[in-house]
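Values in this text are rule-based calculations from the coordinates and carry no lab data. Because the structure is a prediction, the values reported are computed rather than measured. Cβ atoms are built from the backbone, for glycine too; each structure is taken alone.
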Structure I
Amino acid sequence: MVAGEQSGDLHGSKLIQSIKKLNPNSTFIGHGGNRMQSCGLEIMHHVNELSIMGFTEVLKHLPFMINVMGESLEKIKEIKPDRIILIDYPGFNLRLSKNCRPHGVPITYFILPQLWAWKENRIKYFHRYVDQSLSIFPFEQEWFESREVPTNYVGHPFNEGLEPKLSKAEFFNKHNITNEHTLLALIPGSRQQEIDRHLMLYYRAAKALKNKINNLKIIVTKADNVTFNLPNDIIVESDDIYGAMKYSKAAITTSGTASLECAIMDTPEVVCYKLSGMSYFITNLMNKSPFISMVNLIAGRMVVPEYLQNRVNQKNIIDALLPLLSDTAERKKMLEGMSEVRRSLGMPGVYDRAAEAILQRT
């Protein structure tokens, strides 16, 4: 199994659990994180080492990634697994699928790369090297199958339920928050480079909002693999991320998994993303998607405001966020759109359906 990011580690751990329910004797080796390891994965490289995003960032780490590829292929050749399961992480995993072909091991791809947004020519990897494609978005199955890639839509993992660890009362008590406060979540990302580009801008926007919103409290979510320093008047939550999302009145969210998680938990949001200048230039040339937020992509329209690159600035964030911090028509309209997105994501049981599909082909 190969996951290269924190979200892939979560999906991989759930998939391992479901496969083990159907085949208790199954064993796993590959790349993942703490969750996959706790479920039985023998880890070769941790996602904290592998989570790299952006063209210039990948180039800096290219020698390391070449070594990881070589180690992966040597291990596959040595143990001859019954199946290879690739989870998202397309820059590495698609190349791995090609390099694995001489070894004759069937390949399942779970959490498909977003070829409908950019790099459509990568569909050739699915034609030539991937044996089974498992989709989590309702529109993906039609897109892939229209390009002659048989695809099984298993539903979206978030319909398994995203539950905070603490009740609202417990969470508020933990952080000395009362019902008189308005809680604003800053969700700056799960990679260090995302933190470095987003967090201080989010913080400055949130501080400016404190002059407009009485009793505004600011909470920042923190992934285990990142570091940052903020003033003591800012709450930092690293244990109950879903609690910070669900119990906040609104959020400033870095585009990615978190933007959809907020929608699932009915938290209105403003979505942002910044890349390095060169990465943005290249991405802008290649990107075919009309949106950066998965919420808007699934809905096929603008449900949440989103800002990319130079449009990620304090004024835009404040102007979009202010109506969401009280019971306005804008807030109500966004919540209705989020409800529509949730309904489109299928029924619970995603990992069990994926596990069953994989084992039927093994």
Structure II
Amino acid sequence: MTMKDFIFYNPTKVYFGDRIDQLTAELAQYGRKVLLVYGGGSIRRNGLYDRVCGMLSKEGFERFELSGVEPNPRHTTCSRGAAICREHDVDVILAVGGGSAIDCAKGVSATAVSAETDVWNIIKKGQLITEGLPIVVILTNAATGSEMDMWAVISNMETNEKESLGGPGIQPKAAFEDPRYTFSLPPYQTACGAFDIFNHVLDNYYLAGENTFDMVLNFQEDVMKTVVKYAPTAMKEPENYEARANLMWASSVALNTMLDAGTVHAPACHMMEHEVSAYYDITHGHGLAVITPRWLSYILDEKTAPAIYRLGVRVFGIEPGMEDMKGARAAIDALSKFCFDTLGLASAFTELGVGREHLKEMAVHSCHGGRLQGIRDLGPEDVEKIYEMCM
């Protein structure tokens, strides 16, 4: 069998560039009561908060707020937002921020129209969400791709769990993507976001074995090459519009299902990292950067070597014509240098405050009672060994 059959449909309307003048018209389609969801103080410092609030006030919208969304959004925060929506009969949610704010908005959206008052009860049912309050997004960080997909990841820090919530009912109706809103991101956040984009492609689709076809494979490589090319520029020149624009669109394309055509499989690195950030609350993109080269080293064998070598040739410019195993090792070395030298991210979990005390239980939880699927399936014992390689 080669590529799988697929259906492609993405209903999110994207306004790319200086299009925020269309915001109130987009919101007005759903009502006049808006819940503004955002994280820390960055949108206040860069002036976006004042601009958005001014636009809403001028056009007569009634605004309510859910602020302080955590980098790994908590289920309690989502439930608090849903309570605000119920109390004030909110019509539409406006998420301003990166993936955390957007994911939180999705949790609020699902819970606000549910009989449940706690989003965690909805997550535990494991059902696709078909109904939710409408969501509109203003993106301020290129990373998770949540602006253009139907998935959210929510954390329960009381139980050390980080789980997915998804369905067409919580996909954003519209996303405003102006690269200038990412100019104020510090280098560390830029680096972590960039690697999250890179890993979405590599982890989700690229190593799909026989389930692929060449046009989409080329497209996947181009998105990863875009990250490799423009992330260093954005870190050194934070107001470089071309770099920021390329990263922002790469973020959306990496996870809007266009690249998974005929290839999708379980994202092993994401599943492993979710456990680490659930227990230790680390930055998701940084955790992925630590895990990914070790994962590739662990799964490297005669079967996986050709695809890993191709990654090196097509994305990192590794010399073609080498023996597959040698070329694959060169590719992994190039990826490691990108993560730890170019992006400047710490290379070990111990540097992020992660200890060995929970490795076994994290490994078990990551597999959810089964095995992580992929070009090489992984059981809990494999995951624990990969965690050890990351220490």
Structure III
Amino acid sequence: MDPQSLIDATRFPAVPAPFWFIQFFKVLGFTLHAVPMNLWYAGVVLAMVLRAAGPEHGKRFAGRLMAQMPVVVAYGVNLGIVPLLFVQVAYFKVFYPATILTAWFWFAIVVLLIPAYYGVYAYAWGLRDGGRGMTPRKRVGGWLAAVLFVALGLLFANGFSLMTNVEAWPDLWWSTNVGGAALGTATNAGDPSLWPRWLMMFGLALTTTAAWVVVDAAWFGRSESPEYQRWAPEFAWKLYTAGLAWFAVAGTWYVLGTWSADVWNVMVRGPLIVLTVLTAVAPGLPWLLLYRARRSETGPSRPAASLIGLAQFGVLGINAVSRQIVQNVELLPHLDVAGQRTEVQWSPMAMFLLTFVAGLGLIAWMIGRVVAASGGTTVQD
């Protein structure tokens, strides 16, 4: 079977926005989503380990992060709507077949997200009143959330990697259909890019969590002790180093072991080699800034922490740009996203821009109120 036969060839309405508009907001939306997503993807696991067996200040940071996690998850889920919207606008011809083949696993994202969300709420509630409300059941909720968030990362990687692995669709359909109807039980486990992509994103999530240690200490944790303030950048630098090593190993596996000749020619042998190199070395800037911040005798200053946070946001953005280009190249034999017919619909675009800017403004205002209202949450065992 020709894989192209599984891509709907019927006539659809034209794409309602220019290609550049879709690509820009898909990448920007994913980068904004990646910040809180990284914190729950790797941060919850780290926090539960630190609370169970970490040093005093490690337990304190873990408690702070878990107390913040209900809001972090809420921001991440809502910000994730933006890139998902543009996937469905411009990539629907490959997005829907992939999610139909993996329908039960895609549906499981919602099923697993709900108890994970309840888990962080239960654990955060147990941290109230200095942790006196913590019960075994609430601790189990925290560990359950940690496991489920890691599993959710794998499910997303499974679905989105299959979206570009069009050549695998016929075999997956043949092996998981009854009377021509897909059962929705296929997985993309046979795709060699799935595992390094999943692991690479976890390494990147560790680096984002490390940057957050310093941002949180400087902006939301000014009431913490001087000892904690000095501990935060030292721990953040060590964690970032571990995450950077993880990201480097998984990224090397991903690039050298899974990139096709077409992707290689575009990303390494063409002018985009500059972007590829920048993607690889960009995490070095936050690492160096953290190395400098750890020398402070009074803990991270707000300007230094802000610079570290912005540098890490840039790391996530550069990775998102690179991944978007690779995705388009991988799809080009089957779907020319840039070549789709376009008829710009100005009113929906204007409404999107209005709500997008208003939403970001509201988030900024809420964060500003938190900074102004308190020096941060203090959690004790």
**Source structure (of I, II, III) for mean count of other Cβ atoms within 10 Å over residues 138-145, computed value 19.6** = III
**Prompt:** With mean count of other Cβ atoms within 10 Å over residues 74-81 derived from the coordinates and found to be 23.1, which of I, II, III does the value describe?
**Reply:** II
